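Once you scroll down, you'll see the structures, which are given as structure tokens.
A short reminder: the numbers here are calculations on the coordinates, not readings from a lab. Computed from a predicted structure; not experimentally measured. Cβ atoms are built from the backbone, for glycine too; each structure is taken alone.
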Structure I
Amino acid sequence: MASTQTFSEGNGSNAGTETTSRGEMNWKNVDDSTTAYSSSVITAGNNSFSKAQAIVFAGTWNSLSSLTVKVDNNAPATGLSIVGVVRSASFTPSASSTGDGAMSTSGAAVNFTGTSWATAFAAGSSSSTAGGTLYTQPLRTQLQTTSSAAPGDIASRTFTWSWTES
């Protein structure tokens, strides 16, 4: 039997409030999972609130390993950049610059951590042989803009999470 996956997002103090089964990853000018991005626009010269998102594996598997995440384009338009890093320590989302580097377009390593959101921000391990529920380290991302950013939506970006499963 294969694993199943969903995404969780952390908001609030220490990104400690989990919203499960996320179906999108909109950057916006508010730290929550429910406000429409069109109601919390990011103006040129400002940043989105940083986001914490992790995969939650469920089901039965013999082994999970070699988990990576990448973005298809970390500079999607003039005046825009996508920064990101895999986190092993909690943080409180804000619109201040995270200080992270450009989001990887080749694949950043992600570890498997524990069985709840509370255990996601940990060093974890590069593989797992336990079935059940398993969280990964969260990916922190932020859309950063300069004053030269054009108004309006940007094209969708693709984040690819890949792993080996047996």
Structure II
Amino acid sequence: MEANQMYTVGLVPSQQLVSLLTDDEGNWRDVPEGQTVVPLVKIPKPAEGAWEPNVVWFDDRVERQWIEGTPAPPPTQTAEEFLASVGLAGDRQPTLLYLRQSLTAAGKTCPELDAIEAYLQQILGLYAADPAPRSDWPTPSLTFETAVQAAMQALNS
């Protein structure tokens, strides 16, 4: 132990986690009578999954281990927030309408534009049935950019 430093340690037999200072020689200061200081060993938290800390006491140490926890529920979003998060915010939708009008006027079709429009209809239907925020909005099968590029290629072919 380094001199004049504070450490989080365990006290046995009381099984308490405390912060203790060391003195000029690196010895513990203010250890309660009848208690023995044991090191706190912090096991690294796993990178994947939901984990909760769990303190396990041994005669010679105390370990902060990790037990599998309950995953946090996914955040809820309004339809508008969700569409913005997948690149289909309201400010992009007039572009899709313009492309639809242009394709119709040219007598052409675009399956990708059809798919994006069907997806937006699906979201609209879910919103109409229940406008409350939710966490299970379906994701689009393609991006706004893909649909725009495909529609422009169809118009230029």
When distance in nm of label points 7 Å out along Cα→Cβ at positions 24 and 56 is computed for each of I, II, the largest belongs to: II
Value 1.03, calculated as Cα Rg over 2.2 N^0.38 Å, assigned to which of I, II: I
Computed 5.2 for distance in nm of label points 7 Å out along Cα→Cβ at positions 8 and 112 - originating structure among I, II: II
Comparison of I, II - label where relative contact order in percent (Cα under 8 Å, 6 or more apart) is highest: I
Given 4.2 for distance in nm of label points 7 Å out along Cα→Cβ at positions 64 and 80, calculated: source structure among I, II: II
Origin of the value 16.6, where mean count of other Cβ atoms within 10 Å over residues 120-127 was derived from one of I, II: I
Structure (I, II) behind the derived value 0 of helix-only ellipticity at 222 nm (-39500 (n - 2.57) for each DSSP H run of 4 or more, over all residues; to 500): I
